Structure I
Amino acid sequence: MMESEGIAGIEQFDSPGKGRGLRVSRAYGVGELLFSCPAYSYVLSVNERGFICEQCFTRKKGLAKCGKCKKAFYCNVNCQKKNWPMHKLECHAMCAFGENWCPSETVRLVARIIARLRHQRERSPSEKLLSLRDMESHMEDMDNEKRELNEAHIAGLHHFYSKHLDFPDHQALLTLFSQVHCNGFTVEDEELSNLGLAIFPDIALLNHSCCPNVIVTYRGINAEVRAVQEISQGQEIYTSYIDLLYPTEDRIERLRDVYYFSCDCKECSTKSMDKQKLKVRKLSDEISQKEIRDMLLEMCELSIDKMSTVFDDSNIYILHMMYQAMGICIFNEDYDGGVRYGEKVMKPYTVLYPAYSLNIASMYLKMGRLYMALDKKSTGINAFQKALAIMEVVYGKDHAYVTELKQEIRGE
């Protein structure tokens, strides 16, 4: 394979205590694009079929379906032809298995990676800094449960793809599934809905911080890295691997479970937001962390009204319940109820999440659309404009999501 060509303004280095990392060789301002990376391989979620093009991930009406399997949809013939080398791995199998065709997204993605590796002779545009083969696997850190999951994935791969794919040896498959487990990205839209799963080797070099200075967003099948803080020359680039709403103990547990490390960022060291995230109303006796956790175990059986006698509205566990209630209201077309819960969620979100957060932007979008459905146009426009201010930073001003939202604001 040819040597890596690098990315202007970005350099790989050994980050103290973190292994490989990326830093900037010049300063970047808020909203500035540091670099983009096309997906090395990707799969569209089965739930999105018929709504999004399998090749370019464009959401549009009137997509044309594959004439053979009738399950894959495309913008046009050009997209269909480009996607055929990957779709053919599934097309025949879907026809053969019918309703019994049910590999996981991870299995589907690994099948496509294997197919691409078989024919790859030089580094792809997704590997300017790191080749896919050199991604971290953490094989030695896996517990028995994860090892068993990998074995189940391998069995699924053989079951659904053996007729159309030559597999590497068992150990190579274990390594590849482990790499995907640690480095796979869930591709999301502007409302953070899951569109599919992808691998971006260069972006896998970004280290984690609960105080990130960049955010990763998606433009079709390309991932983009944009600054959400001012970044000085020589400074390391950090993204967040996890949802930042949760308190330090929960975040660290999640990072250890999936990525095998503990975070030592400023927020994890100071736990400055934990008090608010776990805030309780004043009680006659001091309530312990164990009592809070015992109460949370019963969350599914408690109503929000009952919980609110104990938890403050900014407590992240009741926020989670209210967010779920908002979703149920929207599903049931109870838009007044959706607004009621959404407004309770919105204020704490703007305090607990970083300023340029996709979680905040998606909430403003949802609220704007609810207000519009209730003929509260000026309130809806105001919510859209707040979403737009964040989206222009995290997606860039020329992104399709930004353009579409501007059209929505203008009533087009």
Structure II
Amino acid sequence: MPGVSGISQPGFHEPEPTPEQVIAGLRATVEGGEDLVQALTPEGERLHRPKLDAYLEDIDAAALQGLYRDMVLVRRVDREANALQRQGQLGIWVPLLGQEAAQVGAGRALRPTDMAFPSYREHGVAWCRGIDPTELLGIFRGTDHGSWDPAETGFHLYTIVIGNQVLNATGYAMGQKFDGKVGSAEDGQATICFFGDGATSQGDVHEGFVWSAVWDAPVVFFCQNNQWAISEPLERQTRVPLYQRARGYGFPGIRVDGNDVLATLAVTRWALEECRTGNGPVLIEAFTYRMDAHTTSDDPSRYRLADELELWKLKDPIERVRVNLVREHEVGQDFFDSVAAESDELAARFRAYCVAMPQPGPERMFSEVYAEPSPVVDAQRDDFLAYHASFE
């Protein structure tokens, strides 16, 4: 696997890069480059490399069918939520269309004892951590901050502030190390933190990198490079591929095909193993593409070309698994029909739950401010409710 054996240290007197080298670096940020780790081509052909296959020994036809099912169901939930927002049932939605392989591959690499810190787009990781999709609805309907228990699920609540979860994840991973939960491949623990390419321009991300490097924190930084930080393309954010930034902090970085669920699974398993055994941190750049808008309040047609979208449709993460299952494992149509039927049932349940969600009263905004009662907040609540009642 490229990039996993060590970090090369440049000399102090290396010549300045030529304009051609700078252009080549920029091109690598938008085309993947030679260092892209891949196990399944866009045409569904399985690639075999010893280092990669060592982390995929348990992936037979049944396991691959499970990954396919994960991605199909996650995509269906995403599309249903997108439609619900357009119909006024949700205040906003953050689509993951096109990033299913990156999230499912990373999510399925985790052990129950590991901890995951998401941003606001990790619906696929939530699925892999046992979070029912209906539990995401309150966040985007504006009725709660997330209804699951992070300690029980190993999945933190969503973080809206860009990059802030990197500091949280670093601190949690440092705690794992201080508690003696690192050092064993069998029962060691690790943390994984998800963020996008745009977040790499935030100071919180780089502070997390510094602290994790200094303290050898067992944290995998999982960057989903979907090519666009809202309306800013990747080439306006960096001169080098994002995974190479890890070198400046003194830990390994690797770029994986984020539309390849098998490669993502293998690379994340390797990175988590590095962290569990005390060799962390690790930066993974999952090279993928955001097929939809940044959020439902965004219009991507204002800043990107339609032919770019069409090009990435040919790299669809679900289709390449489907083709591989048919060609190399002779999986019949009955399986695909059953998954499609299951996705219909899930979408119907998801929609019914959303439409039936109760509307909280105006007092709700005051109920989760502090863990302990606050006289100041209570007074504000009473004043507001009295003002609100005056209109009745």
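Any read-out appearing in this document is the output of simple, stated calculations on the displayed coordinates, not a laboratory observation. Because the structure is a prediction, the values reported are computed rather than measured. Cβ atoms are built from the backbone, for glycine too; each structure is taken alone.
Quick notes
- Per percent of Cα pairs over 26 Å apart, for residues 101-252 alone, the highest-valued of structures I, II: I
- Origin of the value 18.8, where Kirkwood radius over Cα pairs in Å, for residues 173-372 alone was derived from one of I, II: I
- Structure with the greatest value (metric relative contact order in percent (Cα under 8 Å, 6 or more apart), set I, II): II
- Taking FRET efficiency 1/(1 + (r/R0)^6) of positions 93 and 181 (r between Cβ atoms, R0 = 35 Å, to 0.05) as the criterion, the top-ranked structure out of I, II is I, with the highest value.
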